[in-house]
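Chemist: Multiple structures follow.
Just so you know, all these numbers are worked out from the coordinates, no wet-lab data involved. Being a predicted model, the structure only gives us computed values, none of them experimental. Cβ atoms are built from the backbone, for glycine too; each structure is taken alone.
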Structure 1
Amino acid sequence: MNFIYECDKIYMKDDDGRIIAEVTFPKVSNDEVNVCHTYVDPSLRGQGIASKLMYSLVTELKKNNKKTTATCSYAIEWFKSHPEYSDIYLNM
């Protein structure tokens with residue numbers, strides 16, 4: 001996966017430059033973000049891409065000593081099924 005990393009978004013584009021998968025996490029404070037949106041294009045669903053985006057997000061958050069909340073339903077469920085990340089997920 002060739003994810004593109006920006007300050008509040010991790011995403012990937014297709015050959016035409018269209019975003020086909022993304023997770024967005026705007027800053028809440030200097031040490032906290034809110035995962036508010038995940039998206040995977042229908043043509044890619046069922047391949048685990050949303051989960052790979054979340055793993056990439058968690059890696060970035062840990063690297064930058066940040067924590068997260070979530071308002072995105074997918075992210076909330078993902079964190080519930082990955083209790084090993086309770087150290088950075090504030091909704092638990």
Structure 2
Amino acid sequence: MVRVTVELLPFGAETRKRHLGTMEISNDGSGGETVGNYRVRLSKWSRPDSTWRTGEVMGFQRRRRGPWDLLLVALLATVGDRLPKAKKGDEDR
């Protein structure tokens with residue numbers, strides 16, 4: 001299983017951290033050596049054990065793609081493409 005936890009640390013203060021969300025990606029066992037199929041579960045702020053959304057990632061090329069690709073595909077499978085497309089270089093602005 002892959003677990004990604006998003007936390008807010010006001011002014012970088014670990015003692016004041018707040019849970020914003022958790023994503024759990026688990027292999028469903030139906031894939032093969034090079035292709036994986038996964039179940040995805042999301043939680044919302046302050047409720048990491050409560051399910052907000054679920055989804056599936058099917059046919060993920062695990063040898064050709066990395067963990068950030070899996071995270072992106074899992075987000076698209078659960079919350080969809082809700083934001084305008086970013087332009088290359090926006091991360092520097």
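Chemist: Determine which structure produced the value -4000 for helix-only ellipticity at 222 nm (-39500 (n - 2.57) for each DSSP H run of 4 or more, over all residues; to 500), calculated from the coordinates; the candidates are 1, 2.
Modeler: 2
Chemist: Identify the structure, out of 1, 2, from whose coordinates Cα extents along the principal axes in Å was calculated to give 36, 25, 19.
Modeler: Derived from 1, not from the others.
Chemist: Assuming 19.2 is mean count of other Cβ atoms within 10 Å over residues 32-39 as calculated from a single structure, say which of 1, 2 it is.
Modeler: The structure behind it is 1.
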